[in-house]
Structure I
Amino acid sequence: MKSFFTPFLYFCFILPAFAHNGSIRGSILDASNKSPLGGASVALSGLVAGKTYSDELGFYQFSNLPAGRYELTIHYLGFKTLTEQVEVRDSETAAVKSFLTPAPIELKNVVISADPDINRQTIPALDITLRPVNTSQDVLRMVPGLFIAQHAGGGKAEQIFLRGFDIDHGTDIALDVDGIPVNMVSHAHGQGYADLHFLIPETVDRVQFAKGPYYAPYGNLNTAGYVGFQTKNALDKNLLKVSAGQFNAFRTVGAFKLIDKPESARPQNAYIATEYYYADGYFDSPQAYNRFSTFLKYNAAITNNTYLNASIGAFTSRWDASGQIPERAVESGQIGRFGAIDDTEGGNTSRTNLNLRLTTALSDGSLVKNQLYYSRYAFELYSNFTFFLNDPVNGDQIRQKEQRNLLGYNGAYMRVDRTGGVEWQTELGINFRHDAVKDVELSRTIGRQAISERKAFGDIDEFNFSFYLDEKIKLGQRFILNPGLRFDQFQFLYVDKLQPTYDRKIATASLASPKLNAYFTINDRLQLFANSGYGFHSNDTRVAVAQNGREILPRAFGFEGGATVKVLPRLLLTLGAWRLHLDQEFVYVGDEAVVEPSGQTTRQGFDLAARWQLSSWLFADADLNYSLARADDTPEGENYIPLAAAWTSIGGLSFDLKNGLNGSLRYRYLGDRPANEDNSVVATGYFLTDAVLNFTHSRFEIGITVQNLLNRNWNEAQFDTESRLFNELEPVSEIHFTPGTPLNVMGHVSLFF
């Protein structure tokens, strides 16, 4: 009988007591422009202790609070900590609106807590301004363990390396800007091609990143990790910036407020930003790299609980390139280190983005997000990797070209429930993406003018529908369990226009990807975490239809464990050990229009990150990363994964003085790595230092950026390639490289008004 009456008494006496309790519903805003601050930490003390985080609209809520006086403490990185007193009455909701003001970062105020987002790290705008950045691709270098390499004239998307992957241009890392995917699937040049050059660095507010396939909201291409860029919702000041430097480099940026009504009953903001960049580069043949971008963004609170975010951006660029050169041509004196075998390489590309997001906070505290986006994209690239290997008369130049329309939708429903002392944070999401690619082409060309042979030519339609459930179960103040499940459905269609009759091939595939993460906070100085999950990257549509359903969606499984510890009040360390297994896949080689099979692979390693505030104005950071990457089904000694770096590290010192001086001195290290499967050919690593020095006033800034401060000779991109020069009878396989920048100085002047 006791077991029956216990729950009966609970419902009769306890629940009526809850019915008379009160609650707190608050919102957190940036004091300068009244835009919401999502992800702020809110701690409650008084009769009941608790902690929560603000959502995308800056809202948070505490429920079932006994009547009394409470203290709210709000923390947000880069803002002054705010403490407020709140009076809660029975059966009433206390409304609190808090405004945070910017303040210097203080690591001593960072408290380690059971936050499921602890591994989803953020790069704030302050870091971006204190490091060498000419394009948004350079911002990727700030992700610990991630390295990029440019090998085709500046306008081509950079090659990416992370966690033992040669990701090429985006096969195993998912990139997005304000929710719009950057990666182009089934691309003319390579799967997952991710060109970030359309993004203006000065519009970037924060960059969120995480490594591994552990997060349900991220699907295709998220195996090594993901990086999400968030642009500013509003400008603090108008900006006019002019930069100039060596190698005929010139860059100008303008960012201007169009609507600035933060104090109105319905706050709204709008701004426009433009960027123009030109550089000849440090090569013997001028690159004549032109890039122009424009970005318009509008934000408004259309009701007390609904926020509208709309943007349009356009970008175009063109460039010439010297391409990769063979070591033997430099050693023989045929060309110099910055010379070229074929300087007719290069290309042009453009992208236009439309983005509409509507976020609504419902009366029960839940959140509904709807996003619709569209991109119009064009790409044309000329390359010559083998010189005269295939055509000893005209050379081996190729053209890769496509026209693309990208349409997508992202929706999510988020809510928080509390039952029996357990907090459930639920996120249910739906994603849809359609890539319609017309005239995707690989052709052999002569001098960018004549087509000698078409190797591939056709139309692609690729559909991806997915939904996910992400649950964060908060068991007390110290432990969070984070299970998740994602399901993806794909349809691939390809029309081969080289066939004499209409020929459309279709393939479909689906995949479920479960995740499970756990976070345990021992105290306010130490947290343990364990992450695990399945992920995948889709293969090119031309592979999918050719393989008749086999290995269309190669699965990855990863797990990771580690700890975040506050060793000293101003010293924060994070250590994680990880392992990632990738199934059999078939890879479409865009440069040859062929399919190459590869077997299972395993990568494992560790990451060590340190953040140390030496004083109120001086910060130090260092990241050390190790990866062991091997093919599973290959004999020992022949199982190296080409270009998979074992050791990488970035770090340095950053300072920000009250007199206006600020800057950084930084290093980046990429170790030697195998260039082929038996490690008989080695791609040489490098250690570089860069520096930034600024004087910032409320109305202007002057500064200087120095890349490769010690003027070292280094190779930015390296490949073991078989090629033949014009005067050679037999081909030679050896390292082909693109030299890295020598000492490069660029100054800038900015006006704020």
Structure II
Amino acid sequence: MLALALLLACSAAVVSQNLRFDRSVENMFPADSPLLVSYHKLKRTFGGNEIVLAVYEDDQLFATDGQGIRRLRALRERLEAVPGVKAVLSVDLPLPGDLIVNNNPLSRRTRELFEGYTHNADGNTASLVCMLQPKNRASVPRRETVDGIRDIMHSLPEPLQNGQITGEPVLVVDGFRYVENDGARLGRWSAMLLGLTIILCFRSLRWVMIPIAIVEMSLLLTNGILALLEIQLSMVSSMLTAVVMVVGVATMVHVILRFRESRELGLSTEESLRRTCRLLLIPITWACITDAVGFLALTVSSVGPVQDYGIMMAIGSLMVLLSLVLILPGAALLGRIDLDPRSPWGEAGLADHLQGLLQTVVHHPRALVAGLVGVTGFLMWGISFLDVETDFTRNFRADSDIAKAYNYVEDELGGAGVCDIVIPAPERLDWPFLEQVREMQLELREGEESLAGVTKSFSLADAVIELSPVDLSKQPGPLRSGLTQTGLAAMRGWMPVFFDAMYSLDPETNQKYFRVMLRVQERQSSQQKQALIDRLEDISKKRFEGAEVTGYFVLLTHLIDSVLRDQWRTFLVAVIGIGGVMWIALRSLRLALIALIPNALPILIVLGGMGWASHFFWPELKINMGTAMIAAVSMGLSIDSSIHYMFAFQRARREGLSVSESLERVQHNVGKAMVLSTLALIVGFTVLSTSRFVPTVYFGVLVSLAMCGALAGNLLVLPALLSIFERRRSTT
């Protein structure tokens, strides 16, 4: 079996080399999502749509001597030379030479037109709009392009300073950079801390290495299967290693305690292993199955990375079982050195405390349950105060480069969000069409309350009308048409790439589309963002049939808005799925329902407490992608202890013990393993709090709290419920 384990591990290691990260934001959505139809149309029509904003400060940007503009032009040329950059738009492009710094009407109109895109209102911050080559045409990976732009902006010559970059490509590249780095780092630290926990508890090197070997093989097999199934790692994949580590080690704690117990009874090593397998193989199997069911509940989420994570962890849970079966017998029996784990420090005291706790529970079970119901009801009220984190940049720590850059752009340029209105356009742009677009933009700029988040709108209509030397609206028809075509030709000549990014042909439908670019405030609630999007759709569709509001801002708003809804849907599916598995495993619907209660209530208490905390003293505490997963995941992990408890209780009852005697035996044998395995869980998940990806931090901390609550539930509520209902059943 060890030889087979080694062969499988080596094969999986080779296959897993093909495992890749899914780095696209749109793959966070189902493939048939209507949002993606519009977004894909935007990308293929206007040349990829990926833009990086390179921002810096220059107090002399518009100095009349032209030095600021010359520095801007030199920087633009350096950025245009970065592999993967198609073109760079800056404020000096529409006007040749240094005319942009002159104080004539055309220069002033140009600066006003591009304000918010290429520079701020104070004229001391410049923004260069780097349009990237589509991924399928780029000569280098997107990460290399972003790093090249960042290197330039972080090494600006004097007097330029505070170089920053933002944009969807930066967000994606940095996000996955953090995820990849976290995955390796968190895996190492989880292994170290969990190994240290086992050493401190059992003081045996062999019984430290066995869990680590099981976890490493589980990870290799999981990655190999993911590669074969062509499932890519996602933005929440940094938690994969740590969670598999925790599941494997928590399972091994039960094995180690039972094995040591058997050795203390005088059994040989082989006999002790047989007894351990006889007592634990069935509950461990069902525990891994319930873990998988809990994780698979995440697949009903509408968020792509959450779905992928559920599949990954379901596979990982089952691979823990396979690895345990293959590795444990040989690793436990091989050689004669360090065969026996030691007794945990404080074991006798722990056993006494558990028995004392049980006596209190069985003497006052109804009072305990009634008190729990009252506390849970009060804390659950706090769930109504939970709010969703709407700023996607807050998924990164405040001191990260991407968070600081987005905050800077939001403050200086009036909005870090990017939104687009895509309008079906005629084959040849004319004055009536441009005038209608212009009227729509004026309506957007009027600043209704529902449009307060729009800080800037821009299109070719602005460029042609604002930069015209005469007022086109007051010219005779033929002259106005001629001037319009002249202005469009001039724009195409000055900035051909930019022109094609604003008016172009959809290669799939051969339909021309016109683009209106909007800058919107990122720091808004999800309700405000959704109301803004709805209002933009109303205004655009009222004037143009077939108009669509799309872009990165729209995608992330819908993504974030679905998080809270998914929280309860995945939790409900997890409860139903795990309850069904427990019913099959225990062959009793009554016992299955009893086992669910102490594991479901702590999750509601944690989320309710989170709501109360956010309402009264911690307003920054909000729901994010990590929070959306804790209900289903916690349910799947915490039920493991209940499975061991219920199987041991049923075994004791079959042996003829009374309810009280059965509870005493289970509390003594299984209770210790529950405490130590929960300790291992918490130690493992604590590592996640060091992540630079905030959803990972939330996930680790909140699951740890839910695990503590589940431990209390399994040591207090579970025996109380068994005492109430099993005694009643015995008497009837």
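Where a number appears in this text, it was derived from the coordinates with a stated rule and is not lab data. Predicted model, so just to flag it, every value in this text is computed and none were measured. Cβ atoms are built from the backbone, for glycine too; each structure is taken alone.
When log10 I(q)/I(0) by the Debye sum over Cα atoms at q = 0.11 Å⁻¹ is calculated, the result is -1.30; to which of the structures I, II does this value belong?
Checking each candidate, the match is I.
Kindly point out which one of I, II the value 17.3 was derived from, the read-out being Kirkwood radius over Cα pairs in Å, for residues 243-370 alone.
II
Could you tell me which structure in I, II was used to calculate distance in nm of label points 7 Å out along Cα→Cβ at positions 147 and 715 as 1.2?
Only structure I yields this read-out.
One of I, II was used to calculate mean count of other Cβ atoms within 10 Å over residues 259-266, giving 16.8; which?
It must be structure II, since only it matches.
Assuming -1000 is helix-only ellipticity at 222 nm (-39500 (n - 2.57) for each DSSP H run of 4 or more, over all residues; to 500) as calculated from a single structure, say which of I, II it is.
I
Computing relative contact order in percent (Cα under 8 Å, 6 or more apart) gives 19 for which of I, II?
That value comes from structure II.
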